[in-house]
1. Using the calculated result 0.45 for FRET efficiency 1/(1 + (r/R0)^6) of positions 125 and 229 (r between Cβ atoms, R0 = 35 Å, to 0.05), pick out the matching structure from 1, 2.
2. Among 1, 2, considering only FRET efficiency 1/(1 + (r/R0)^6) of positions 189 and 221 (r between Cβ atoms, R0 = 25 Å, to 0.05), which has the greatest calculated value?
3. For log10 I(q)/I(0) by the Debye sum over Cα atoms at q = 0.06, 0.07, 0.12 Å⁻¹, the calculated result is -0.26, -0.36, -1.10, so let me know which of 1, 2 that is.
4. So relative contact order in percent (Cα under 8 Å, 6 or more apart), computed for just one structure, reads 21; which one of 1, 2 is that?
5. Once mean count of other Cβ atoms within 10 Å over residues 93-100 is calculated for every structure in 1, 2, which label goes with the largest value?
6. 1, 2: which one has volume of the Cα convex hull per residue in Å³, for residues 213-364 alone, as calculated, at 212?
Structure 1
Amino acid sequence: MKHKRAVCLSILLSLLSGLLFSCSEKPAETTESPINSAPGDRTEITVSYMDDGSRYLPMIAEAFNEKSEKYYAVLREYSSENKTGDDPDSYAKLLSDYDADLLGGKLGDVLILTNDIDYLKYAEKGAFADLYSFEGDGFSFDSLFDCVRAPYELDGKLFVLIPGFQLNTLTCKTANAPAGEWTLSGFVGLLNTSDREIIQGLTRDHFFSSYILRGLDEFIDYESKACDFASGGFEEVLKYLYSLPDEIYSSSGNKETGPYINDSFLFNAASFYSFSCFMKEKVLFGLDNPISIIGYPADGEGVSELIPSLYAAVSESSEQKEGAWEFLKFMLENEFEMSIERGMRNLPSCRSSFLKWAEAAKSTHYFFMPGSVEFLEVPAEFLDEATIAEQKRRGAAELFMDEEMTRQLEEFIGGIKGVTKTPPEIKAIVEEEVGYFYDGRNSASQTSANIQNRVSLYLAERQ
């Protein structure tokens, strides 16, 4: 009997030992990221993009997959799938293949284009769905700032959206805004006749890149596919360009507010990508003075340069257009365009996102040094009475995104009238011909004529 008990006990211990051993050998369970996990019974949509070195698209897709009950986004990074080397020929072939695949409807449902790609050529060839056809279901395109819609419309249709943007433009005190038409040739006339500096630091390269290249739309009629570089106005602009120095020294630093407050400088070339940029501009011209965007002189009303974070479109050949549109809406309405960890790098295109971020930014205070646009940014967790007292002792101006500042900035963005839409190919033509003008090979008149001929040919080929 004792022997049987011993045998049974031995068998039981052996079984327990085997069970414990098998458990110890079993690998630990891993939780897959929602971007890689199985979609379950959700409908799959493909998001095609080219990696720009950021984590923006993967973060968007992961968040979308966590929240969407109906759709599941799968990322497809085009260059890693198709690039065969690092030499220029390989990259040129990659772009050529991308061009063919996009036009052939082979890239999936959501198409994400980097901001240096000419989206218009794809829109003109019918590669994108009209986004206005998706209006409704809780979304109105009126929730977007006008400046991110109007420039991208084609024949009353909208083919791309941009989640966020940066803005380059000219600003001034509202009281000093130019009356009448605001054109590049008129601006040159003002610069030639004024006894003031008007704007700081005009060198040849600065004037060419900041004013001529951004003001070319004044000489182009995109609807009629015509241009007017040879009638004399552009020639006068080139002559003024040639008169400028290569370098310039100004006794007023570009961070000093005095020359702008006392109207020694009327205009400022400004960039906007965060709330603090707007505060800096207000401080520059004096907090008591309303400021306005006047834009770079062109087209009569002035134009601003809008730099999209990216272009997002729905493929016309997609069989999951509704799902693709849900992904685009998610991009517009979430907070990834501005990350607390990375800092604010773009202004949001959607008003609801703008207001959400303005509310979140209320807790951050900005202390501007007297007579300067240099500032100290203090998040809420570091803001105490001692810090505030020290900054007041220094005479610093304390600003933050209260309701009035939010209202002013929203109105300021809403005041962007025109956005330059000059294709990169036309800019390249002008750069090349002006280079020949710089080195004396061609006169201003011949340069204008050459640009007229080449741009006319380019526009004709786009018909």
Structure 2
Amino acid sequence: MSTKILSRRLVVALLVLALVLPILMAAGGREAAEPGEQRIVFWTGIPGEAGPDALAEAFNERMREQGRNVVAVHERFVNNADGNTRLDTALLSGEQIDVYVNYNRDLMVTRIENGLAADLTPFIEANGFDLEAEFGSLAGFSYHEGRPYMLPAARAIEVVFYNKTEFDRRGITIPDNWTWSDYAEIALELTDRDAGVFGSMLFPWGAHLWERAGRTYFGGNWRYNDEGMSNLGHPVYEELLNVHYRMDQVDRSQMPLAEQMATRSDPHVEFVRGNVMMFGVSNAWVVRTLVDREQFPHDFVTAIAPSPRVNAAQSDYFDLAGPQDMPVIGPNPGDPELAWEFLQFFSTEGYVHHIPGGRAPGWLGYDPDMVADLFIGNNADLLDVDSFAAYYFSGDIEISVPDQFTAAAQLGPIEEEEYRRAVLGEISVSQAVQNAERRSSDAIRQARSR
């Protein structure tokens, strides 16, 4: 069921828009197009040098070869709260944004429900474009309420990153089908408090950590029970939170969440500095840091392992996989047909320019060996080729696709708050789980009543 309500970010964007629209109209935006030139304006959260600039030039070269005066122009927004508010403000202002990329599915759904993304059905039908043939199981994420809106340009497979050199030196191996308890035990073994080294550091995104466990256990609709209400009262969530609380408050085997939040420390940065032996659960975007020899010189090898299971009794296991870059056509494209042409190019053959920057393509038209070569590049001394190849470059993957999104924009902040309160020891784990279930079910009821 669609919630059809504005998220807090979009409300902020509307307020900002009222203040800045006169300025935007007066300033005229970016450099004007040349006479007779058509512009394709696309927004991403990636630095231009990490792929978008080369992609734009490749598209522009194709246009020149066809004798068409079309120029693609990249605009970067920072993929955080402020950056997404800036993007939403531009979309709501009517500014020409032909294609933009989403990096959070809940936020993408909110934008779709507020008319900020175009339905791709007419373009797909007119061009005979086969989503499933082009993107495999990722194609399921393209749809909202039965209509396609997005082409999954990149896939994200959430994994644990670990210092293979140190693991090998100590003779530590990751068990098959490892659990979060296994993870905690290994983290404790790797911790050296005197040296200031932690075995683990997790990204402080509480909502994501509920999701990481829930999706591996329940699949795509992990938030909802059979009645469509909150599923967060299930015992597996309390089990997960207890392990995370133990690592933070009892074992002290990971950088304390309070310190991490106060210092704004990033797990992948602390990892390459040698202060952390494992981090996650994350996807390939961190590879840019892992191979940055100039800013973070190091000589150990990084390997990856699948996200742990909740417990050993877990029979089914769903991979933490889905789209990473989710481009859509904006509500005010300069030329809708041209925007569709660019969206296709961006999400298929043009995406090759993003692979060296640490992005795994969603399009099945790439040869896996070529992807591995581009992704690893000259960094085989820093990245464990075998483990990366096993998880990132193996072709299509089986994914549990979510199809329930009731109150999704409201549920994430609830999960975030209750996770942090539990791990910080402000309330008991049991109380946090009860709070999360109650508050989430209340939000779902309110959304259903609208």
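Coordinate-derived values only; no laboratory data. What you see is a predicted model; the values in this text were computed from it and never measured. Cβ atoms are built from the backbone, for glycine too; each structure is taken alone.
1. 2
2. 1
3. Working: 1: -0.36, -0.47, -1.19; 2: -0.26, -0.36, -1.10.
Source structure for this number: 2.
4. Going through each structure in turn, the value belongs to 1.
5. On the way: 1: 14.2; 2: 20.6.
Once mean count of other Cβ atoms within 10 Å over residues 93-100 is worked out for each structure, 2 has the highest.
6. On the way: 1: 203; 2: 212.
Comparing all candidates, it corresponds to 2.
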